[in-house]
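Each structure below appears as structure tokens.
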Structure 1
Amino acid sequence: MIAEILLPVPINKTFYYTVPENQLFFVGEYVLVPFGFRTMVGIILKLSDTIPSGCNIEKLQLRVIISKSSLPRVNIAFLNFIKWVGNYNIVPAGLVLKMVFSNVIHAKSFYKLEFSVKKNDRYNDVEIMLSDEQRAAYNNIVNKISDYSVIVLDGETGSGKTEVYCKVIRELIKRDSTAQALILLPEIVLTLQLIKRIKHYFDNYYPVEWHSNLTLRNRREYWLSIAHGQSLIVIGARSALFLPYKNLKIIIVDEEHDSSFKQECGVLYNARDMSIVLAKSLNIPIILSSATPSLEAINNVLKSQYYHVKLRQRFGNAKLPSVGIVDLCKSKMVNSWLSDKLYNKILEVLQRQDQVMLFLNRRGYAKLRLCKACGFKIHCKNCATWLVEHKRKNVLLCHYCGYSCIMQNVCTNCSESSLVSYGIGVEKVEEDIIALIPNAKIAVISSDISHKDISVMIDLIMRSEVNIIIGTQVIAKGHNFPKLTLVGVIDADLGLNNSDLRATERTYQLLHQVSGRSGRFADNGEVILQTYDVNSPLIKSLSSYNRELFYNLELESRLLTNMPPYTRLIGIIVSGKNEAHVVNISKQIVKSLPNTLTVLGPAPAPISFLNMQYRYRILIKVQSNVMIQKLLAKYKEYYTKSNKIKITIDVDPVNFM
């Protein structure tokens, strides 16, 4: 008997081994095999009596499987999913398998994978209370969960989407006591409150978290618990999609619009899109939950491919916050960034002992350091980007490659002591607020802070030991602060200043989400948006809660330019140390592409020099039903074989840097 085995290696092929005599093996089993001068764990994809035609190896030359594991077998649908993810995203399936193994399954641990399943004694389930609107949404969804369907749970911020999908999960487990549910969250360590709520509802079902911050011990324990069907509820980041579930029956993608679901390094994939494929493979339902659904989701709803369930009322009849607009072109200003109107509102809210959130999506103290004498800007030595000033750490930092240097006061270009900070970040906002309101109790939350410190700060906010929260997009999602009644958006135009085709959509989603933090438990919630463009459709949509205005205009714009969601994009980044060589290879690739494709470029990438590498971008536009991955895989293999060139292919890119 011959076994075709997939191994967790970056080689786009499978391997053949002989099955030991008098032993029974099955497709989907984990096996230990010799590989070169070492041993490796793989999964059996196929068993047959003969070597496939075209395989240039004799049966006598095949090596023998060493052993097999007692782990539950991986089902065929999931094996096909692993191969599909590799083919679609133009990466070896072995690298996808490596994500499945999650550093838990390897040769050294192969004989140490015992797991004793505990008895599930479920008792005292916490009741999930639903409003009439939530109950109607729940009933609509429950009618769709017997097989594959994509359900867009489109609910206003604070409308109780979490309670609805948790109730749906409860119903599934009631029907099948072994059913497992996966809840995917963007940046799981930044949504600690939401995780606590979900765990509270499912405490008797062995809920586990899955993310990169787990200890190796916890990772191993949780992986085995999921594989054996012990843990029924998995709350995870992107990688949780690739865990070997024994009986997965539903997938929830919370905040489905969030770009964090796209993995930007290693294996490039969009966890939201791949989860839809997995749901279809397993014939199970998937719920895409959001207060601001992606244009892709909205377009599929309009085409009747996705089922649409709406929640328009905040839970407990709380009102949506009022939205005020400050025209920065005309407004009286307290300082460079704070309008008189926002400042007075802050004082008013603090006077009644409520909380304020000031939102600015820029880390650090200042956008850059520049010389007033000669205009020189301090840039990264590895990249074509400016260094961002981080005053707390007294460093200038590159947000792309991580390079840093000690803060400079003397210009290296003209030797004058004329360096000044330009453009504000959250650290500068904190400094100015301390000067204006010395007794303010401030928490600054951004991705520069450790997850542990973020958790501590959130606890302080919940205990009202903080009255002014200053933060980036980290605070825009998943948090419920009862005393928060004012959100001030310092620069509503900030996210629009780049060449990303989704810049407007992302800015709308982010500002809508952060606005939704205000007044969740009160009737006096307010939002103030500071902008230089009060007449933009985006600002008008946000201020009037006219979401349809924004979506209709944005969809119309995408249709006119033939951009997603009406087409698909594939990005190719060609990079290397020799710019002329990079340009030459880029042109060769474009020249060899079929004439039927719409190709943009090659052109220097927006960040044209990164990590000491020149970067050129090619953008291919294809119809949704056109698959050119096999062709691009051949190009990638051919051009990277002998050239000192790296080719990165990003199918359905969300980042255009």
Structure 2
Amino acid sequence: MIRLGARIAAILCLTLLSAIMLPSLRVEGDMTSAIARAAPLDGSDAARVLDRWQDPTVTLLATWRGEGHDGFIAALSDLVFELSFAPGVAQVISPFTIEQDGRAPLVLAAEGMMEAAPALRAAREATRFGPFLIGEDLKSTLLFVQGDRQALDALPDQFTRCPAEAALCLRPIGPVAAEQVIERQLARDNLLLPLITAAVSTGIVVLWFGSLRIAVLLMLPPGIGVVWYLALIAALGMPLDVFNTLVPTILLTLGLADMLHLRRAADTAEDGRRALRAVLPAITVTTGTTALAFASLALEGSVAMERLAICGGVGMVTLWLAVVIIGPICVPARGPRKGPTGPRRRMIAALHRFQRRMARQGALLRPAALGLAALGMGVALSVPADFTFEENLPAGAVADAVEDGIAAGLSMAPLFAIIPAADAAAEQRALSLLYGAGDGAATEDLSNARLSGGRIALPYPIALGASARDIRAEAAALRARLAPMGDITLLGYPLRVADTITRAIARLQLVLVVGVLAQALILTAMLRSGRAGMASLLPNILPLLAIQVAMALSVGWVNVSAAVAMIVASGIVVDDTAHLLWASRAGRGRLAIGRGLRKTMEPITLTTVTLIAGLSVLGLSGLPGLQTFGALMVVALCIAWIGDLILLPAFLRWRTGR
């Protein structure tokens, strides 16, 4: 009793110390953590300007809601003047920057030397920056503010001005504003989602067992494990970002799953320690496979994925310690008992009857499952990797402004084509090839676009709503169009992001294949049965293929959220497989799957329900990426339940009948 009391006191002290660390947790919405920094160019003035375009900028959407255009130009002039003198601002790119035939049309209009509407139209038709900055309706424009990043962080809030009565509506839409709204949403999500997950999971356990006390005791180890995990993350100085925010929810649901298996073992154990020993190998293997799935994300190479890999691995180890140390205290052994009674007993009996009926259809199930797997593989190989820049934006003012900018035909930060040194005639030809003939390019002064060695940097607008595939296709078309000019280099923040993220998705899918094969080898070693390891592959591959099919049917591509969901799912769906196979052991390398089903049918079903309910909570997040992740995990878990209880027995009984 003293030893138990000392253990409880130590657990309470550690948990209290961990809770004290929680206020030091940081939240970060930096979407560039997955993007490598661009190498600086030479020291010329044009190169310094170009370097500023390689990083996120503060981008403001200005929309004129008044009559005519005269007031629009006057209001824009005042705004550009105010922005130019804001602290830390190095440069403001605005319609006043645009020159045509050596003149700036909007400057002439502001000085009363040109009518407003013709000036806006002339600026929009200018070769290099016009379509990039001014909307088709001539009543919307973009302003790009470049300078010191820390100083720029204050600008989006400072220059958000869109009251209903104002003629000029000013809203931030660029990457800096996106990061800020994501950080605010992350702060809310990190506060609420784990609490809602715990409440939902507790409610399901209460409904199943009819006891609030049992539910609280089962939730206690995973809850304490999450507190320990967050304290470790805070001690490591690692922020919570748009990716690792999902870890606490996963830990709570997986921890409850482990506790349900531990409680099932306690039904027939003499004491809590023996109950733990009965399921410890399976819990350890499932923890290891999920930790391995998280750790494999580090192979992608970006800061964001390395951070998620560390957080996921640390979280799984912390959860394992919490379950092993606290679990036997919360699930004391009750000795041999009668089985469940009442509605719970009837539900379990119905599940067993359903499973037995399906098991008789093995001759149909096996080819059907293999056919579905082949179909899923075909879809997986044909679905491309892609993403859009606005897909992670929470609903709100910034997302609405982006939609308005897309509708106005505006562009994001441009690509820059670096043209090799050439004579004046060849440079004018490059302008014609890049922007098209008949645009007045032949008279354009290129002195402010010149880099060292005689090269020139020419901007090319990219549509605001373009996806990564659109940007890469546009870049390929530009390279082909400019091929007569020699060795062309394309630079720009949109292309750098598009290339990096699409390559990252492809690498994550390769990591997934390696991870699934590694898990099959782990199960083979655990059970000393190659047949069991091979049989486990299909039930654990089908949920991942289902994610691919879901993405193909919904948006037509696989994005980062889906790639991460597949890797995390690969670690989670194998959990119940491991528990079922471990409970089916019948001697060296032999399995009695019927006995395993009798032992694990209830906890597997209940853990699946709690996992689905817990991860469904991610749908309440304001971040579309987390919503997508939660929905895909639900799809994977449903398929995994069918795979474990229906398909796995069908393949294990093939040619054995056991």
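Here are some notes:
- Structures 1, 2, by FRET efficiency 1/(1 + (r/R0)^6) of positions 243 and 515 (r between Cβ atoms, R0 = 25 Å, to 0.05): label with the highest value: 2
- Of the structures 1, 2, the one that -20500 was derived from, the read-out being helix-only ellipticity at 222 nm (-39500 (n - 2.57) for each DSSP H run of 4 or more, over all residues; to 500): 2
- At a computed 227 (volume of the Cα convex hull per residue in Å³, for residues 131-506 alone), which of 1, 2: 2
- Which of 1, 2 yields 0.85 [FRET efficiency 1/(1 + (r/R0)^6) of positions 139 and 299 (r between Cβ atoms, R0 = 35 Å, to 0.05), calculated]: 1
- For 1.15 (Cα Rg over 2.2 N^0.38 Å, calculated) the corresponding structure among 1, 2: 2
- Ranked by FRET efficiency 1/(1 + (r/R0)^6) of positions 315 and 355 (r between Cβ atoms, R0 = 35 Å, to 0.05), structures 1, 2 are topped by 1, which has the highest value.
- At a computed 12 (relative contact order in percent (Cα under 8 Å, 6 or more apart)), which of 1, 2: 1
FYI, it's all coordinate maths here, none of it is from the lab. Everything quoted here is computed from the prediction, not taken from an experiment. Cβ atoms are built from the backbone, for glycine too; each structure is taken alone.
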